[in-house]
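Listed after this line are the structures, all set down as structure tokens.
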Structure P
Amino acid sequence: MVATAEARQVCRAAGSLLYPSLDFGAKLNGTYPSEDFARVLTRSGFEREFTNTSARHLQLTRGDDLDLEDRSPLAKSLLYNLGRLNADAIDAQFDGVREQFITQTRNARRFPNTAEVALDLHEWLYYGSKQTPMVSRVNPDRGTDLAYVFVTLCIVSPAARFTLASEHVARTDTPSLIEAIRRVIETARQAVSITRIYCDRGLYRVELVGELVDLGVEFVMRAPKTPGIKRVLAEHDEEKFVTDYELVRKQSPTMRVPVTPVVVPHHSRDDDSLCLITNRPRTADEAVPLAQAYRRRWGIETSYRKIGEFLPRTTSPVFAVRLFYFLFAVALYNLWIVVCLLLSEQRRVKTRPAVSTATFRFSSGQ
């Protein structure tokens, strides 16, 4: 960690890259200014509160006259304004925020020019009606099979787990995912040169693998134990091996995608194997190092948890509200990463973030 005073100073300076850029849709002559909305949403994200709770706290703190049984008028105004925003406009303003983060960090020579990245799906669970627009069906989890789903692309390096791009998908069908994956990769390539993409087995579909091949990126993906993969495992007596394989789509339009399975012993389960597929030729000597490199992507789960820590709570079914909240959480998370990068040379312990999230929250709040 670095000195608290210096951390606070950098946190507040970095915050100037985020808050002035936010457009909450507030009118110049409105009852509440954008600064109030920013304070409410920041507290809601940091404290994991519902917007109404955060808004009431702000209004009571400054002495506003509130009816304790009614919803906060500030919260209602925030949700009303966000609900009127266009989704493309929301995406555009947060694209601008991300570009500012990258530019400022790169100017300080702290942002990488090349990066290994992880491609994954971020599911924000939803407990409302399955008829709600822009909600997808997902595997049952914590009492629901509905979620707002975002494709995300994040740098793998522990020193800079910056979220380079995110795209909402209204459905998790293959064509929708292909389009979203193409967009996040194209967006990320504007910031870094991608050397390798790591993917979870949830993206193990012939068409998705084919799209990654067409995009000309090296990928490493975990393969589920499908009948075809089981046959590959049964055909080899070795614990560690590399072979050839084809992913096949039998339905029209048919397609075949040649890949290289890389198999090593599972690192924690005896009598089990970890099977990866890649689009680059490999040797048996490269199998273990590749598996070790793939395991680095599990650090991205930490990134997802951190984004979740900054995600305001809401029950709103309005997509514009959900989209703004999610992208705001990603922006707060990325702002923390920016602060850690800017202070990386001052770290006392090189294996830990330069600034804890607790210090970041305390120093960055509006």
Structure Q
Amino acid sequence: MTSRRSSVVIVGAGIVGASMAYHLARLNVGVTLVDRGKPAGGVTHRSFAWINVSHGLPEAYPELRKRAIGEWHRLESELSGRLRVNWSGALTWHADPFETERLAHDSAAMGHDLRLIRRDEIAALEPNLKNLPDSAAFASGEGAVDPVAATETLVQAAREAGAGIRLDSEVLSLSTQDSGVTGVVTSTGKIEADAVVLAAGVGAKALSQPLGLRLPLDASPCILMRFRTPRRLVNRVVCNQHMEIRPHTDTIMVGAEDYIDASGENGPEAVAARALAAIRKQLTGGEDVELMDVQVGIRPVPRDGLPIVGRVPGIAGLYLSVMHVGVMLAPLVGRLASLEIAHGMEDPLLAPYRSNRF
């Protein structure tokens, strides 16, 4: 981009779009954040929001995930306590204890802060667990965040830094001229810009298709459940073959499950009922837990599972920022992508995640 004050439209006020709006505004870029609803109204609202490096052994993009935790600490400091992460760590174990040991060994070999702990230490960390495993992988530096509150904080901070925020304004199409993108057409009017960022999750696929761009994105459903508890029953993320849960408040716990289909024994209500049964069986005090609600989110999952971030070759003015680990990567990708957009640079850390790899 040129040295004049550039203008950028970001489509999507989920946590990734909000982070980019915040970071671009701090770089004195004229940025407008547009969304058809409210901040975090899409899949961000239904995210389990576990900030981790241990889950799933991230060989595919280890450096991004290793740096993500530090970027969350940076953002906490930058926002002077307005954004808070619960850094109480995470406990993970598998039904097969050898798989648990492999998780701890492989993660430690990759430089992650994760160690194998035994039953007595597990009991000290989570005294309400009934059926203690012999061992678990403990990542003391991991945490979780309220994704809606975090997104709302970023949107407000972006506004304070000079960003324009246009909510309840649906983007209908991208404006184009010659071989480039020149803005967006919304339900409330047209917005011209030097660049458009698609941070709209699965919606990026439909918006970019008229340009001849076929993003290899799958829509992957997931379930987020909220449970009412008599008191705080877990202190951190607990992930095992029975449940994936974490505290939200002293009397609300959230859980996550994969969503398999829309009906029958694998529909959302049935999955939530099984999760509730597991909680009642596995936790002291669990018999008094009640399901508050269950919500289905649609995650954008690129074909190879990796983020898609960067300019699109042959389509001037278009920048993509699509990933299914958006909460975890939002501070890092928001900062690095904003520097690329504002200064016309290419960050080598993002090089493996360009769209032209397909």
Structure R
Amino acid sequence: MRTSLRSFRSLTAAAGCLVLTGALAACGGASDAADAKTVTVYSADGLKGDGGDGWYDKVFADFEKETGIEVAYVEGGSGEMVQRTLREKSNPQADVLVTLPPFIQQADTRGLLKPYRPAGSEQVGEAGKAANGAWTTVVDNYFGFIYDKSRLKTPPTSWEDLLAPAYKEKVQYSTPGVAGDGTAVLIKAMHDFGGEKPAMAYLKKLQTNNVGPSASTGKLAPKVDKGELLAANGDVQMNFAQSKEMPNLGIWFPAKGDGPATTFALPYAAGLVEGAPRSENGKKLLDFLLSERAQRDVSAVGGGFAAREDVEATDPNAVALSRLMESVEIFTPDWAAVGENLDRHVDAWKSATGS
């Protein structure tokens, strides 16, 4: 297994302590913060495999072997990771922050990120990085939904399909404002239905079939695979990787009525934390994540899309992913507007759904 290295196992345990206690001090105090051979990553979930076979597992192990720097890893929803970094702003504990948009933009506007352009970032498209160097996409990705292939003879194709009686208490999506993919539900619904008001009207109707919000998108896939849910939200990279161990997962992109299936880019973007206790190690890790070596593993190991435009993947996963996206229309959200109005959108969602 790729995570069989002694040090990476111990750091995973350390990260677990971090999650439970909320402070580095509880896992060793100031000595950890001063350790020149560690780097702490706060990240949205999806890139670390449950069986130790994810992109993070491979890349972190390679990074440690090459540099001698151990990675302490803490994961949660994108909003959760930003809020945690914000709480620690006066005494930062993380060195690198990885989230989905619009939370990476939110972290930047709140002064949580220090501009740094990793080696290789010149090969990332302009839409995949901040103009001020605060963050850079490390894994490209797209928003999507999943369904249970074993229990649905006819897969869903539209938002309206999810309102059918057959889906009663069999639909679930992650919490907007907390999870990046959950927030993406609002973004796509507002795009497809033509604005906040009609989108919230639809989501209010969906409450009849909705189990309720989930803080973690990653926990929804096992429920779909086991038949506890018939449909849930997710993203292409995470769900494609999960489908290797969860054969009942099917990926789809809701359309509005009989219109085209649509989606949008929802990349994992990384930035150096302002005041990071191990800033130089954070820079080295960001450089490594964007190296050609790591980027070639994005599809082959992680089931995602390389962030670098000069890396052309041809592995079987890359071919399958390309086919999956062939007939899907891709739109580009106005992330600045989304970030500016996010609190209002989330409040509207809470009001519409009673959450």
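Bear in mind that the values in this text are calculations on the coordinates, not laboratory data. This structure is a prediction, so every number in the text was calculated from the model and none was measured.
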When helix-only ellipticity at 222 nm (-39500 (n - 2.57) for each DSSP H run of 4 or more, over all residues; to 500) is calculated, the result is -13500; to which of the structures P, Q, R does this value belong?
-> P
Computed 135 for volume of the Cα convex hull per residue in Å³ - originating structure among P, Q, R = Q
